[in-house]
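Chemist: Right after this note come the structures.
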Structure 1
Amino acid sequence: MPKIKTADGTSLYYEEAGIGTPIVFVHEFAGDYRTWEPQMRRFARSHRCITYSQRGYPPSDVPTDAARYGQDIARDDVIAVMDALGIGRAHVVGHSMGAYTALHVGIRHPQRCISVTAAGCGWGSLPDAEARERMRKQARDNVKLFTEHSMAEAAAIYADGPTRNTQKYKDPRGYAEFVRMLSEHSAQGHALTMAMLQARRPTLWDMEPELKKFAPPLLIICGDEDETCLDGSVFLKRTAPTAGLLVVPRTGHTITSEDPEAVNAALAELFAAAEAGRWMAHRKPD
């Protein structure tokens, strides 16, 4: 079982396939390394693809110390995976929680990013204090959910949110697979990740000064039924100078598996343009 060790000794499980320019996939809160299978199968034909489970997500380690979770730690784990696998630069593709992390990698380590993708990014990010408090309350409720229920019970409840119902009704088979994989996670890992990362990370609006200087090519992808992420995605587009925005119709939050064809087509265009130095070719040179 291939694993790498981070600076604090946490073991992270990874898989890789293909050869060529590297892509590192960073999963969402309700996902794991398997979330990216539609992308791994597509891009392993032309790229070196790496997917991994974040700390708190078996078969990676599930630290019991809350201090070993957080946004900066998640960002550093991406770099740890790249360093351990001898990857100098890569396309960093993140979804939801992983999208925030991908943005932080692009801000802190732009030289390591050929491009950055933020798909389904924005939950908990609104500029006013009242909205932030609602997010923190929801995060606390989620911590309670994973603390007081079995993982299977919590997965069934968490997965049945309004932004995931588009997949539930449009693709019942895919939705059932999503719920099954979520039910195999660690309840403790989810509770600690929600409490220490999701509830405490800066909002996109907090990140505005850094996003205004964002350097790597940036692709933002959002489903039009993903209400919690639409405003944040538009904010990202208007703030980051290298950003392009794709809104996928009739699609919710679980976008990478709900509509993999649309996501893969957009990623293929990004990768080709970024590798050729043509991502900003539509803008008049300064």
Structure 2
Amino acid sequence: MNKKIDDSASNLNPVNFAILIGLSIVWGSSFILIKKALIAFSPDQVASLRISISALAFLPVVLWNWKKIDWSKWKWLLVVGSTGSAIPAFLFSNAQTELSSTIAGILNSLSPLFTLTFGIMLFGAAVIKRKVLGVLLGLSGAIIMTAIAEQGDISGNLLYGLLVVAAAACYGLSANVVSFRLKDMKSLYLSAASFCMVGLPALIYLLFYTDFPERMVMNENAQMSLYAVLFLALVGTVISSVIFYYLIQKTSALFGSTVAYLMPIVSIAWGFFDGELINLWHFAGMGLILGGVYLSRN
């Protein structure tokens, strides 16, 4: 039996739309921060450091609230920690060794499509025509901007774009797990537990299986790159993940995932300030993306 996603008009209030916009600004900036972090660190180091810092920040929450966390759902928490954070962190950092931050942001807008697909295929979500149309409209905007990017100087090896597509699929799965399997768990506990489950392996890998300590001492850009990862972890991951899971629980997985439609606008803006080309086609693509967000809202 199909389940209708709980995203009634009463839940889609101005506060939730403000949260969506705020998250898009923070996460849309993450691609340029990854680019800066890669100046001093390897892709795996950037990902491991981001996850480790996030887990350490959440650790006091887990220890203090250990008995309040429903550990019977540990498998779902592990899925969220892996697909919502750990795996995408490695995919994005490796993809951006060959892709510009702008293209990474654009391709990430595929997340709502995967959210809708997984919701229907794995969780019995209802097929709502308005939502499908909104997703396809936003996707068309992303495709336009990607096609134009190939012809401008927003360049990159699009084969690495498959890594970003895989990350978008991970986000789609994670959003549905939160919406359908962890909806009753406090977003703070959900974030803290899921991050701590993947953070310890990442920290061990960072310290004992990479040359991270040596790079911190020898690389003259290490401090700047470390600041970029700190912002990624503490603001773009720790704080934002709690708010994002709260948003999904109050609205729906699909509505929350539409943040990926707004993020390219931010990433393109950062690309412009970083010397990348923007033309009228990009604004046309942005218009379609915003239209997709509007149609997906209810």
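Only the coordinates and a few stated rules stand behind these numbers; no lab work does. No experiment lies behind these values; they were computed from the predicted model shown. Cβ atoms are built from the backbone, for glycine too; each structure is taken alone.
Chemist: When distance in nm of label points 7 Å out along Cα→Cβ at positions 114 and 242 is compared over structures 1, 2, which one is greatest? Mind showing how you got there, number by number?
Modeler: Values: 1: 1.3; 2: 2.6.
Evaluating distance in nm of label points 7 Å out along Cα→Cβ at positions 114 and 242 on every structure, the highest lands on 2.
Chemist: Then there's this: Assign the value -23000, calculated as helix-only ellipticity at 222 nm (-39500 (n - 2.57) for each DSSP H run of 4 or more, over all residues; to 500), to the correct structure from 1, 2. Walk me through the intermediate numbers first.
Modeler: Values: 1: -13000; 2: -23000.
This figure was derived from 2.
Chemist: If you rank structures 1, 2 by distance in nm of label points 7 Å out along Cα→Cβ at positions 26 and 210, which sits at the top with the largest value? Display every interim value, and only then the final one.
Modeler: On the way: 1: 1.0; 2: 2.2.
Looking at the calculated values, the largest one is 2.
Chemist: 20.0 is what came out when mean count of other Cβ atoms within 10 Å over residues 194-201 was calculated for one structure; which of 1, 2 is it? Intermediate results must be reported in sequence, preceding the final value.
Modeler: Details: 1: 20.0; 2: 22.5.
It must be structure 1, since only it matches.
Chemist: For structures 1, 2, calculate relative contact order in percent (Cα under 8 Å, 6 or more apart) and state which one comes out highest. Kindly include the intermediate steps, with their values, before the conclusion.
Modeler: Values: 1: 19; 2: 40.
Evaluating relative contact order in percent (Cα under 8 Å, 6 or more apart) on every structure, the highest lands on 2.
Chemist: Out of 1, 2, which one gives 2.1 for distance in nm of label points 7 Å out along Cα→Cβ at positions 98 and 138 as computed from the coordinates? List each step's numbers first, then the result.
Modeler: Numbers: 1: 2.1; 2: 2.8.
Working through the options, I get structure 1.
Chemist: Could I ask something else about it? For distance in nm of label points 7 Å out along Cα→Cβ at positions 58 and 250, the calculated result is 2.0, so let me know which of 1, 2 that is. Walk me through the numbers on the way to the answer.
Modeler: Numbers: 1: 3.8; 2: 2.0.
Matching structure: 2.
Chemist: Ranked on FRET efficiency 1/(1 + (r/R0)^6) of positions 18 and 186 (r between Cβ atoms, R0 = 35 Å, to 0.05), which label among 1, 2 comes first with the largest value? Each step should come with its number before you reach the end.
Modeler: On the way: 1: 0.75; 2: 0.95.
By FRET efficiency 1/(1 + (r/R0)^6) of positions 18 and 186 (r between Cβ atoms, R0 = 35 Å, to 0.05), the leading structure of 1, 2 is 2.
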